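Given below, in the form of C-alpha cells, are the structures.
Read-outs: derived from the displayed coordinates by stated rules, not from any lab. Since this is a predicted model, take the numbers as computed values, not measurements. Cβ atoms are built from the backbone, for glycine too; each structure is taken alone.
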Structure 1
Amino acid sequence: MIMDFPDIVNYAKIHDVPIIEADSWSTIKQIIDKQQPKTILEIGSAIGYSALLFAKYSDAEVYTIEKDEHRAEVAARNISSSEYADRIHFYHDNAFTWKYPGAVVDLLFIDAAKAQNKAFFERFEPFVRPGGIILTDNMNIRGHIELELSEIKSRNLKRIVRRTKEYRQWLEQLPGYDTIILAAGDGLALTVKKEKL
C-alpha cells in the first residue's frame, strides 16, 4: 500500500511517533467521503500527519492542536510546507485552556492522551453540531483492552486501560449519542450526536 506523505511516515517510524494506522485511516476516509464535513477539529496533532490527510481528502477547514513542544514544532513545519496550509489551522497549546475559534464542528477527532479521552470529549462535544461525528482512536490499546487489569504490570498502562474501558462504557450509555466500536486499526469509537427533535 502506498502511503500518503511518505517522508512524514518515515520520520514517525524513525522517531517512534504514533500516527494514525492505515486501517484506521481507511475507515475514517470512508466516513469523510460519506459525511462531507466542512469543519474538522483534531485533538492531538502529533507531527501533523492526520491533519494533512483530513485536508487532502476533504474540502474541510481543519483545526488541530498539539501540546508537546517538539512534536508541535515538527507539525508546524510539515503543515506550513504543504499545499494544504491555507486550510489547516494549527495550534501549539493545551486543549483544556485553548479557545476554539470556530463556531461548530462537523467531525471531532480525539487522538491525544488516552487517559484524558472523556475529558476531551466533554470539553469539545458542545461544538459538535447535531448529526455530527466524534471519532476516538486507539480504543483497543494494542490489545490490552481485553486483559484483566491484574494482568497488566505497568502502572501507567494499567491506568490507561482502566480509563479506556470506563470511557468505552460511558460512551455506549451516553444519552443523546449513538456509539459503535469499530475494529479498524487499534480500535475506533464512532459516536454520532443525535439530531434534536
Structure 2
Amino acid sequence: MTVLNKPTRTARRPHPELIYEQWGGRTYYRKGYTDVVKKRKTPAEIMGSSGLQAFIVSFINGFLFSQIDRKKYRMLTSEPGLHLGPNENLACDVMIYDRDVLTNDRINVKCVDVPPLVAIEVDVRVELQTEGEISYVFRKTGQLFAFGVQRVVWVVSDLKQVLVFEKGIDAVEYKEWHQPIEIIPGVAINIGAYLDEEGITTSA
C-alpha cells in the first residue's frame, strides 16, 4: 500500500495587519516588519510615516490641491489603496484622477479600481528581502503602467532626487528636488525650494 504524505500547510506569517501591498504574486510588508517579528519594535512603531515623508506628502497634497483644475481633476491622498484585480492591491501616497474616470460611484468604502493619471510616491515604504529598492521601484511602476497610469513620480528623500516615469517613454527623467517637477501640464512642484523656505534641512 502506498502511503501519501499529507501536504503541509504553509504557516501564515505573523502580523497580517502589517501587509502594505500584494501584487505580482508577492506580499509586501511595511518597512520594519522583521523588527516587529523579532520583537525589537511594536507594530505601532512602524505603522506611520517618518516626519520628513509626511511633511513632503503634505506639501505635495496641499500645493497640488490649490493649483489643479478641480473641475477636471480629483485627488486622493493618505495612502489610498488601488485595486488592480484579484489579490492585486497596492498603495500610493498621492493619486491624481481625471474626473471622468474617478466618478462619484467609484468613491466608496472599497479600494479604488480605476487608474489615476498620475501616481506619486515618497520613498519606498516596504521591507524588501529578495530584491533591491530600485528593482521594486521599476516593477511597481511597470505594474501601474499596465493598469493604465500615465505618469509615476518617485521622490527619493535620502538622495534628494525625483524620478519621473512616463508611460510609453523608455527613458527615466532624473531630477534634483530643487528643480521644478511637472506633475500635470502647467502644474509643477519644487520640493527642495519648499523645504528651504520652511527651514527644513536633510542629510544627503
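Comparing 1, 2, where is percent of Cα pairs over 24 Å apart, for residues 26-121 alone highest? Please list the in-between numbers first.
Details: 1: 14; 2: 33.
By percent of Cα pairs over 24 Å apart, for residues 26-121 alone, the leading structure of 1, 2 is 2.
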(request) Of the structures 1, 2, report the one carrying the highest value of mean count of other Cβ atoms within 10 Å over residues 90-97. (result) 2
(request) Could you figure out which one of 1, 2 the value -11000 for helix-only ellipticity at 222 nm (-39500 (n - 2.57) for each DSSP H run of 4 or more, over all residues; to 500) was computed from? (result) 1
(message) Between 1, 2, which one scores greatest on Kirkwood radius over Cα pairs in Å?
(response) 2
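Ranked by distance in nm of label points 7 Å out along Cα→Cβ at positions 66 and 82, which of 1, 2 sits at the highest value?
With respect to distance in nm of label points 7 Å out along Cα→Cβ at positions 66 and 82, the highest-scoring structure among 1, 2 is 2.
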(request) Rank structures 1, 2 by relative contact order in percent (Cα under 8 Å, 6 or more apart) and report only the one at the top, that is, the highest. (result) 1
